[in-house]
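Once you scroll down, you'll see the structures, which are given as structure tokens.
Throughout, read-outs are computed from the coordinates displayed, never taken from laboratory work. Since this is a predicted model, take the numbers as computed values, not measurements. Cβ atoms are built from the backbone, for glycine too; each structure is taken alone.
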Structure 1
Amino acid sequence: MIFKNYKNISISRLGMGNMRLPTINNEPRGQVDYEKAEVMIDYAMKSGINYYDTAYVYHGGESEKFLGKTITKYPRESYNLATKFFIMATEDYKGVFEEQLKRLKTDYIDFYLIHGIFDNTWQRYIDSGCIPYLLEQKEKGRIKNLGFSSHAAFDNFSTFANYNPWDFAMIQLNCFDWIYGSAKKEYELLAEKQIPIIAMEPVRGGRLNFSPRAEAMLREAHKDWSNAAWALRWVKKLPGVNVVLSGMSTLEQVQENVSIFEHEESLTGE
């Protein structure tokens, strides 16, 4: 596993998202299959992944509970927890934060995020009072780093990015959104402000595909690389990205992704 320095810690370039964990009977919104998911966590930890992302609403709240049950068998300093407050679920940010600490069985969160600012939520977050409260928790050491994730239009993203001296930000970053969306502008703004980036949706939730002609060219270059492998390597090459987050659902996906992040090799211009 390759790592990148962030402040005084070393973070794995590959992060494990816990939004698409395996479920009982493979039902999309079903109960988390703890046995299969724990095997994935064990492999990830053994392989050097030390960044684990979850949220209050993932798997109906089961994602945080699952991590609290499984990852806590490892020393606390061996992994970083990232979770989020989502105002569309509830405005009780104080209650949510206290519940998250209990779910995750920890007394601090390494990376805490304002969850998914949208065009209709970014101002609500500012007006709610949650940001001063979370900054207070940071002063108390209960939050180590405070940031936000975004799905907002660029103007609203820019306003929110400038609202507070954030420790990090998470943006949807992949080759499609770089060309056709606002990902490139977001990346450049964060780089200018020296805000470290966590990249989410590098494969656009598994929906990122290539045209037959493009796929044929890629297969000729590396016949064994999947579309996901190309997409992850593309994000990996961006110097402003600290962690590439992948929401993995099977052990095989964890194994493939780990192999991509075993070395620093990057894509050529060609």
Structure 2
Amino acid sequence: MPDVDSTLVNYKLEDGIAILQLNRPEKLNAFSDDLVRALMAALRRFDTDPKAHVAIICGNGRAFSSGADVVQRQLRPREELERLGGPQGEGARGGDLLTRCVNWKPVVAAVHGYVMGMALAVMLDCDLVVAEEGTQMQVTETSRGIGGATHWTLLAHSGAAAFGNEVALTGRFFTAEEAFKANIINRLAPKGQVMPIAMELARAVAANPPLSVRATVRVRRGQLAQINHETTMLTVADKLHLTEDFREAALANREKRKPRPFQGR
């Protein structure tokens, strides 16, 4: 397992609440393999810290996260994509962040700016979500050629229903206001107030008996893990990460141009 760069996630404990801040602002906190591993290490630190009862994941700079680092993860050589079974590196699978726990403590997502692709999945995996007004969200996997099935599953589990169908199939941007109306997030924060409101929500959770809270978290995440496993089993054989359309979409993103017409192969 590669070494973890702890500077990529700032960790602070404040009155029993651990604040985990994604710290790659120059890349809009895009999830490289290293950032995923650093966040995983920070979450394990939180999980085993007896003084920490609730965590808040937030982003440094202009955005929570623009999603997966396209160059580092999605434009790997084909042989790497085949060996790894997808764009994620070894020990850097986003779906493992909140499902490999010992103590099952609650986690709040405090998002602003942009929440795209993999970052949207991380947000939906969190137990509670606070989003700043005007935040832009997107299931980028739809237009990138690897499908929005995982996001659709998480949105459907949140009760988004028809709205989840729309954003997973069109891949269009949607706002925090739309997400709040569709029952995807818990609180809509005014500009500049996402962290104070997230802290208020975290303190309300932390005021309860911790084992009672964790029992609920464990059941919720257990159900999500089961649903996600079923989704993976239904889609893994498609190997969409090896298609020409996926490669073209990733190249177009890197080169800041419109993709050429997709070929369905």
Q. 18.0 is what came out when mean count of other Cβ atoms within 10 Å over residues 175-182 was calculated for one structure; which of 1, 2 is it?
A. 2
Q. Computing FRET efficiency 1/(1 + (r/R0)^6) of positions 39 and 143 (r between Cβ atoms, R0 = 25 Å, to 0.05) gives 0.50 for which of 1, 2?
A. 2
Q | For 3.5 (distance in nm of label points 7 Å out along Cα→Cβ at positions 15 and 231, calculated) the corresponding structure among 1, 2 | A | 2
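With mean count of other Cβ atoms within 10 Å over residues 79-86 computed per structure, which member of 1, 2 shows the largest figure?
Working: 1: 23.8; 2: 13.8.
By mean count of other Cβ atoms within 10 Å over residues 79-86, the leading structure of 1, 2 is 1.
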